[in-house]
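What follows are several structures.
Coordinate-derived values only; no laboratory data. Bear in mind the structure is a predicted one, so any value in this text is a computation, not a measurement. Cβ atoms are built from the backbone, for glycine too; each structure is taken alone.
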Structure 1
Amino acid sequence: MPAPLKVGVNIVFVKPDAVVRVSQAAEELGFESVWSGEHIALPLRDDWWVNYTAVEAARKAGQEVGPRLVPFKPTTDFLDPMTVLAAISSATRHIRLGVGIYLLPLRNPIVAARSLASVDVLSGGRLDLGVGLGWTKDEYDLTEQVWATRGKRLDEGIQALKILFEEDEPEFHGQVIDFPKIGFQPKPIQKPFPIHVGGAGRLGARRAALLGTGWYGSAEYIPEIRTLRAEAGLADEPFEYSSLSMAGPMALENLHTLAAQGVGRAVVVPWTSRKPVGLEGIDMLEGYARQIGL
């Protein structure tokens, strides 16, 4: 029984010298997409991990917490997602190129839009953008952004991207983002440009429903997102549900469960090791592809 939905590969923990070849292998094996992610900078401080999403969830559940719940460290290799996806684009033909999550509030939206449009054009319209807030105030402080206004900055950032990508003479006047009429070319090839909004709670789900073209998060929020979109008159517009799992190779039966919940794409970590993988990751990919019927 083959996988009932599109399956993407999370490549965050592939070693830099292997990431292009592993992505080529993913394309050859029939995976739908490869997904990068990011952290720009994390402090070398003992408590750097305490606000991570999985840690917060464990704490609320009364479980023991610790840095072991975070699948990376401040010293983990994080390639810039637009750079690595551009490199993969030049070495592949049709596999889609995703980033989830891209920390849009840490960036000037015009600068971000220039990078995003460039990768979409150079890849022939293969970029999927997943945006979110992130989980640590440190990253906002280190990039000189304001933690307190992060939600508003993300909302307006998404709106600004749409205007930059769709209007001939874009301009935007918001509460935290403001720019006059400017020239902005080239536009992305994809129309509309896919913006998947991620989050770990209901505020993220609402943001996705009203501002995004897709959701990048837990399937449990799909009914609520559908209701919100119907109430806003958006039910008939295209919208894609993607789900990320960091728990290792996902069993075929779990992929079927996600599909039954309305998920259209599962982004998985197919590596059988929690350590960064090199070219040995290709063998793991091949085994996982057989397991799920690709």
Structure 2
Amino acid sequence: MDNVKKIGFIINPISGTRTKKNIPELITENIDTNLFEPVIKYTTCAGNATELAKEMVNAGFPLVVAVGGDGTINEVARSLVHTNAALGIIPCGSGNGLARHLEIPLKIVEAIELINNHKIVEIDYGTANEILFFCTCGVGFDAEIGQQFAQSKTRGFFTYLKSVISEFIKYKAKKYKFKTRNNKFKKQAFLITFANASQYGNNAYIAPNADIQDGLLDVCIIKPFPSYKVFEIGLKLMRRKIYNCQSVEFIRTDKIRIRRKKSGVFHYDGEPCKMKKKIRVKAHQKGLKVVVSVNSKLT
């Protein structure tokens, strides 16, 4: 028993669409008790996952598992950055972007079994005006959608799709100023996504070639396009071919600054917030330990 390690499970009871009532039972039935002693906690409000994760790190837990979507993962992971504790994921969100990129099984029992037989790697994270993100962040159309989705009474893919359609009808592209290490330019953009991982979630690949360990961000700029092109762009987004669209431009950089006319909505890992008109986004290489499959290509 001396080799048994405490492992924390932080469950967000309201994330995604599936019930969480049976998850503690599935954890106790499927976790390898020869290796781990599970400690299960539920979040009670926004930000609570960060506090619970910090307590577990301070108590010396080597593994802390986020049970929820990308927002819950963000809250847990921000307490694990640059510590000895590794992040585990049981995906229970609406999109599960980071879990899908890391090839974490979407079935709860399979995700638990992965934890039993796992390896630990280090991945990058990003900051946007000091707010941490691990999957994607951005401004423009997708940020507006994130705000609408967060205010919806229901969750899931179809609720998200409904928000996309209603917002697209009225949304207007905005003007931005960009500054990288070697360049300054102005551009009108429908949306700007800063990608650490390859997708938003639900296999919508906004940055198909993103490498979560290269210390760089894949910045996707979608310029204004005729409305009849929306289905073509959407299809290429799902087929990992967004880079083939004429209205799409990519920049790969470790840091970038954008400036817009006024402050407004911004999203980090799908969570909306208000941010100033000047936004500095930076990649930080290999600052978060994560649990992945033993067969993962990540090293």
**Fill in**
Taking mean projected area of the Cα convex hull in nm², for residues 53-116 alone for each of 1, 2, the highest value is that of structure 1
**Asked** Computing semi-axes √(5λ) of the Cα gyration tensor in Å, for residues 109-268 alone gives 27, 19, 17 for which of 1, 2?
**Response** 1
**Request:** Can you spot which of 1, 2 the value -0.43, -1.11, -1.29 was calculated from, given it is log10 I(q)/I(0) by the Debye sum over Cα atoms at q = 0.09, 0.14, 0.15 Å⁻¹?
**Result:** 1
**Asked** Which of 1, 2 yields 13.5 for mean count of other Cβ atoms within 10 Å over residues 221-228, as computed?
**Response** 2
**Request:** Determine which structure produced the value 4, 15, 16, 16, 12, 12, 14, 9, 1 for P(r) over Cα pairs in 5 Å bins from 0, in percent, for residues 13-60 alone, calculated from the coordinates; the candidates are 1, 2.
**Result:** 1
**Item:** helix-only ellipticity at 222 nm (-39500 (n - 2.57) for each DSSP H run of 4 or more, over all residues; to 500) from the coordinates reads -7000; which among 1, 2
**Value:** 2
